[in-house]
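Got some structures for you, see below.
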Structure 1
Amino acid sequence: MAELKRNLLYVVIAEATNMGLGAMAESFGVPYDVLAWTAEWYFRPETLEAANAAIVNYHHRLPLTQAFGPGTLSSSDGQRFPVKGKSITARHLSRYFARGQGISTYTHVSDQHSTFDTKVIVATAPESHYVLDGILGNATDLPIDEHATDTHGATLANFALFDLVGKQLSPRIRDLGKITLYRTGPRQEFLARYPRAGALLTRRLNTDLITERWDDLLRVAASVQGGHATAALVVGKLCSSKRQPNAFTSAIKEYWALRRTVYAARYLADETYRRRIARQLNKGENLHALRRSLAYAGEGAIRHRHHEQQTEQMWCLTVATNAIVCWSTEYHGLGVAALRRDGHDIDDEVLAHIWPTHHENVHFYGTHSVDIDGELAQLDADGYRPLRLPSEAITAGR
């Protein structure tokens, strides 16, 4: 029903903008009880995740989206939000919240500017524990096989687990020149084969230990990939300083040292690889800026106290963010198609520099209204708003 569709969108906008159902009921002119009933019966993390997957899949099929990237590369990073009142998930962190407290939202972003996973975690929790879970739990059509993070997500355990489950970890590590690099043979042999790089390989790997425990390593990877154990749990256990070393942990440490050495050699030697990682991380930062601008009410401070309510709100914010990205991508594509029909030559390499996360055209404030039937907007036969002619766009820009 059109009324239910409107109420669903009202609740999404209410949570995404952080205004709450009460303020949004006044803005929409809809009774608060109606919005509260809709949120109670229809909004859960799993339903919001399914709605978000539908938007991401639709965005993935748009023609212009392929110019942004094939959808095989992703990145993840945490974004902090202050919390008003007491909450069991909020923590004091003076760097981000001054004298208050807040939570962290850990999001996974594809190279097509879409967000496909969102988790609410404690602000002081290590972000590296949640890197692989977002990729293995990907419910969209995005064929993610490579992932970029900053230094916080680049733990040695992740280097090993990513490779064991068939994925590639491509982080941007601060002070990369200070990490220890390993070799698989005698030092003199590597110095002879690689006169310049051989001296950098200061430690020798125990490859025999990796071979002996290889089946155990595969069992752990299968447990994580099959969902029998979360990557957050496994990475947390492997990174725990209190854990007593045994043959298995020693073997996986040797293996992750090997994988990090291979990554470091490629990162240092391939400038295109470094630029690709930096570009992907910048896409995530631009989406953070959009999310921050979208959740403007109450100075961006979350008022929900329980983890499930906070998760629902952050998923609403992700759904709204992806909707804006999808809208911008589709209309940019329509504009490009119209220009090409008029004889303009537009290179696909230029289209890769269009970022649908720029939101200068989005009006976040004012009275909100949802037009389900398209009665207010003058839509064409295909359901789109009419495009402005280039001359009209130049006049509007002036």
Structure 2
Amino acid sequence: MTAPLSGIRIADFTVHNAGPFATHLLAQLGAEVIKVESAMRPDAFRKPHPVYGRMGPATFDQVSAGKRSVRINLKKPEGAALAKRLVALSDIAAESFRPGVMARLGLGYAALRAARPDLVMLSISSSGQTGPDAHFAGYAPLFGAWGGLGQMTGYPDGPPVEMRHVMDHTVGMNAAVAVLAALHRRTATGEGALVDVSARAVAASLLGEALLLAAAGTAPQRVGNAHPRMAPHGVYPAAGEDRWIAIAVASDSEWRALRDLVGDRALTAPRFETEAVRHAESATIDAVLAGWTARHEANALAARLQAAGIAAHASWTTPEIAADPHLRSCGAILAVTEPDGTGRAAVGVPVRLSKSSGSGIHRGTPRLGEDEDHVFGDLLGMGRDERQRLEADEIIY
């Protein structure tokens, strides 16, 4: 069996996180992704930073696993010409600069279509390629704030919550789906497309019922971990330092099962038999429930609650997720090998396809320029003399 996107090649000019995550998802589905950088302007996320407990480029590791890497100095016209040669052999070109940057480099959609008429081009930006706000720069916290998700996230008595990686990844997922749709259309019609993804619009599209309420004249408020109907519904302390358990009660029968497990007389009041009263007096119930959960180990308690038919699970740390045998068994967490031979965990495809071999991830993070023999030599047919000249002129640099 082969991966679904086997045979699809992507010239990847994206930087930071949202764009690279989109091409990362496509790489996991089997596309050959060739990341274009230069020593002058490497992806900013290659820089080591203390994330996830180690001093290394952790974000770059995640979104670059399985990709190839070449150096092209896009600031020089001959570098742009070399990039066009790569695009001519690619199905997709992806970029995530401010609108207008690629065009100023001579690599806008019209120029790249001349190199590859049926090209699917992905452009991710803060507010899209056109419109009065198209010139705005933006990163993940801005996407969530501008799109309204930050205002709707947090506790009623607290400030809006900054949305960071989850915003980048959500934009990347939307972009990957749009690219797949454009590829499908190309198969049917032979025509390429420009896929214009606005991160701000992605955030706003996730507001859902909050926008409907606002349109009806209601001002939606931040509700923390509460639910508009269910109670108890939240994250409660468990035994140990910074250990927590999530619990959600969806029916009267689940409430009675939880009440019996807790065994506290305060929860046996007849008024709590109705969902409406439980929701109205959720603060009282939560206080009793938190006192009970705090005496129990999170994973063991979650198992007891699940056995009683109650939705519950420990709030896992990332080491627990990386070591989870279930996620390992279904390929959602993979083992990859870095160029130096060391192994690490990587995020795999979160779905299983019956007619596919699944993830195309077979190695870790590429070193800058690691795949130039394959790309410049095997694909573009460059001889040694041409490559040496381009390197001397800092085109391959």
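The table below gives the values:
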quantity: Structure from which 4.3 was derived, distance in nm of label points 7 Å out along Cα→Cβ at positions 136 and 192, options 1, 2; calculated: 1
quantity: FRET efficiency 1/(1 + (r/R0)^6) of positions 200 and 320 (r between Cβ atoms, R0 = 41 Å, to 0.05) - highest-scoring structure of 1, 2; calculated: 2
quantity: Parent structure of the calculated result 20, given that relative contact order in percent (Cα under 8 Å, 6 or more apart) is the read-out and 1, 2 the choices; calculated: 2
quantity: Answer label among 1, 2 for the case where mean projected area of the Cα convex hull in nm², calculated from the coordinates, equals 23.5; calculated: 2
quantity: At a computed -10500 (helix-only ellipticity at 222 nm (-39500 (n - 2.57) for each DSSP H run of 4 or more, over all residues; to 500)), which of 1, 2; calculated: 2
quantity: For mean count of other Cβ atoms within 10 Å over residues 8-15 computed as 25.9, the structure of 1, 2 it came from; calculated: 2
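Bear in mind these aren't lab numbers, they're just calculated from the coordinates by the rules spelled out. Fair warning: this is a prediction, and the values are worked out from it, not measured in the lab. Cβ atoms are built from the backbone, for glycine too; each structure is taken alone.
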